[in-house]
Structure P
Amino acid sequence: MHRSRNPMITTLLSLRGNGRASVYTEPMWGLSMMLVLPYASVFMLALGVHDAQIGLLATISMLSQVVFGLLSGVITDKLGRRRTTALFDVIAWVIPCLVWAFAQNFWWFLIASVINGAWQVTQNSWDCLLVEDVDRAEIPKVYSLVKVAAEFSALFAPIAALLVANLGLELAVRILYLNAFLIMAVKIWLLYRFTTETATGRLRMEQTRGVSIWRSLWEYRSVLGLIVRSKGTIFSLGISAIVGAVTLVNGTFWQIVINQRLGVPDALLPFFPMVRSLLSVLFFFTLIPLLTHARHLKAPTLIGFGVYLAGQLLLVAIPSPDGAAAVSTYLLLAVCLLLDAFGAGILFMLAESLVALHVDRNERSRVMAIQRTAVMLVTAPFGWISGWLSGMDRTWPFLLTSALLVLGLVVAGRFWVTTHEETQDAAT
């Protein structure tokens, strides 16, 4: 009797070309940036950067991303998906890693944040490289695989914990940033080596040859009209903005609240994203495919917002211990990780998939550039706001994210717009 294979595994094994190269190189994040990200905010605190300044850096980084995001569509069309990805990955990750490795104060982090904003260009070009030659029906599974690949990277977290335990926080983090500099350079080369320019990319390069960047930016007017006239595009933009704001706040202050308020020691910090990531991988191979295998994505989106909301509220409710974290603290944090792993995982996949499913195929790079710019403009203030809130009470940023997730429930429940696949399925 033939046993059916897990759809995620089927997609993973059947990937070819750019999709395979993009997905298969993603785990290298685990040996580079994912080793150091759990310590990024705590490292800044150790160097004398305050909560409000950390929040300000998050906002400045987002504003930098706005500028690069606006230019990303033009650059991606002019240089091509493949070349843009390689060039701007170097600018956005390799160079800032050196700055972070030798950082001394707020100003070093400010410079790195501004340069790092260039990752919005490569996010656009990489997305196009990933999905333009992939069957539309496979897009949600491909984004799930991307998320799984990133989550698997957390398996390397004990390396960072050992370094911090033996060398101390500051020296260990500097070494981890230098390691990220080297690994990211290798990842960029491998992706460039094993990809080719997409068919749409070659067409757009030909169409924009001899056209100045300023003229291309001026032509955004017609693309803006495509977005404004598309209810689906506007809806997916709103979902992305909410998810993006929650991700920004959590990525900046989650480690700080468990370290400074709940008494979790420095050496244990990377184990929390590791556990969250492993749980997320488990969900992506079990529960999430069951919820998202159909073409109708409204119910799983609502479930994702609801579960993520429960995790944020529980984090706020955990009592602050006297001194080091108690056993009960770790048990409650474990439940938070369980809820966050499912909620954040499914919402990331759905937010990215909804954008890709609603976008105009022929104008993908420019439409996605404008969408990301709009999303970043909306989410940028939340870095500064959450830093200001954290300076008064370290649980308050998560009351803010809870309010945003409630808004997400309302938007998804009240204003849902069906995708092309859902419409075709209903007609059938």
Structure Q
Amino acid sequence: MSNLIVHGGTPLAGRIIPSANKNAVLPILCATLLSAEPIRLHGVPEITDVKKILEVFRNLGSRVEVDFKTGLLDVHHRDTHFDASKDRLPEEMRSSIMLVPGLMARFGAARIEDDVKGCTLGMREIDPHVEVFERFGAQVERQPDGLLLHVQAAKLHANDHWTDYASVTTTENFVLCAALADGTSTLMNAASEPHVQEFCLFLQMLGAQIEGLGTSKLKISGVDRLKGGEFTFAEDFHEIVTFLALGAITGGDVQVKNSTPEQFPLIDRTFAKFGVRIEHKDGWSRAITDGPLKVKEPFTRNILQKVEAAPWPYLPVDLLPIFVALGVKAEGSVMFWNKVYDGAMGWTSELSKFGAHAFLSDPHRMVTFGGKPLAPAEVESPYIIRVAIALLMVAASIKGRSVIRNATPIRRAHPHFVENICTLGARIEWVEGD
């Protein structure tokens, strides 16, 4: 277990450059399996999930050369091999399920381990993914320790599909299968998040024929092979929002490099609900506050201010905990609504240890009654990346020493996150132990 010691109360200030988005990096790494040509990636973050994927590649015979100091990765799957009877995929990260299409396309077989999982965001079923694989011609066999998938003649067959909901990973698995399938495939109710668009741009660079980027309908015409190439990751909008929020909650002045401000209008309006104005200028974004945070009152007097999160182009659910932290600090009441995951809001008891007033209405909704006196505390983070960060944010805004226990999930998504915050003036350190 890794704990964070936070000496809060210092306004954070300065400029910072975010890392790449884990949710773009991991599917793109999995997509490299579709090509037998050399691929070079720039801006690869040094996070645990990336290291696990690269270790899988090495174990399968791929050539992997990475320098995390520069973020440069060279990967070549020319000599890659796979034996479904003995080769295993990582169980401890959800993204390993995106290795399946590449393995099926290259070797005609793949596995899904029984315990494949990621953050503890409630029930996260694998059935939508299995359904996609079956539609492309995979035969699925249940075994004692997982699922075995076979494709006759190692060739996937194009199809049209309409998903139950706009799932990011299901969309990416469909595109991965369709890229080398025989014919044209169409996906309705596709996810359109920025990282999904970045993932599709990467595949287009390799030669995939994809239409409809950024919309809920994708059309993919399969090709015989994908080439190699070179690709540079964009900044992670999750990190951009997090660093801006850290500046706001501590009463500081943080500027964050942001090359995609066109993705931010709804995020900017959400910040404004807490009295924070976001300025985008010359490739940088800045959070500006005028005194203590205060919730903007709705014109409809009998309702609470609210923040609703759902699949893009809604506010992303991954960002909801970041705004919960602002809600705890800001004077006024806010209802937060997670429209995707059951049980992902059940950490109000940890907020209460700081003295925060937060009420869990049901598995999807939480109400914060902000502006109350807060005090340093020792809290326990659930295994959810941005909940750990939200607890860190609250601690950073309070003068005194707090402890965030089990903050390990942060390392799954954000390289050198604590070190980066410390360059802004924070006093935070990792402490290993139980």
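So the values come out like this:
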item	result
Entry that produces 22 once relative contact order in percent (Cα under 8 Å, 6 or more apart) is calculated, selected from P, Q	Q
Answer label among P, Q for the case where Kirkwood radius over Cα pairs in Å, for residues 192-383 alone, calculated from the coordinates, equals 18.5	Q
FRET efficiency 1/(1 + (r/R0)^6) of positions 152 and 304 (r between Cβ atoms, R0 = 35 Å, to 0.05) - structure with the largest value, from P, Q	P
At a computed -8000 (helix-only ellipticity at 222 nm (-39500 (n - 2.57) for each DSSP H run of 4 or more, over all residues; to 500)), which of P, Q	Q
Top of P, Q by FRET efficiency 1/(1 + (r/R0)^6) of positions 168 and 416 (r between Cβ atoms, R0 = 30 Å, to 0.05), largest first	Q
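Any read-out appearing in this document is the output of simple, stated calculations on the displayed coordinates, not a laboratory observation. Treat the numbers as computed from the prediction; the structure is a model and nothing was measured. Cβ atoms are built from the backbone, for glycine too; each structure is taken alone.
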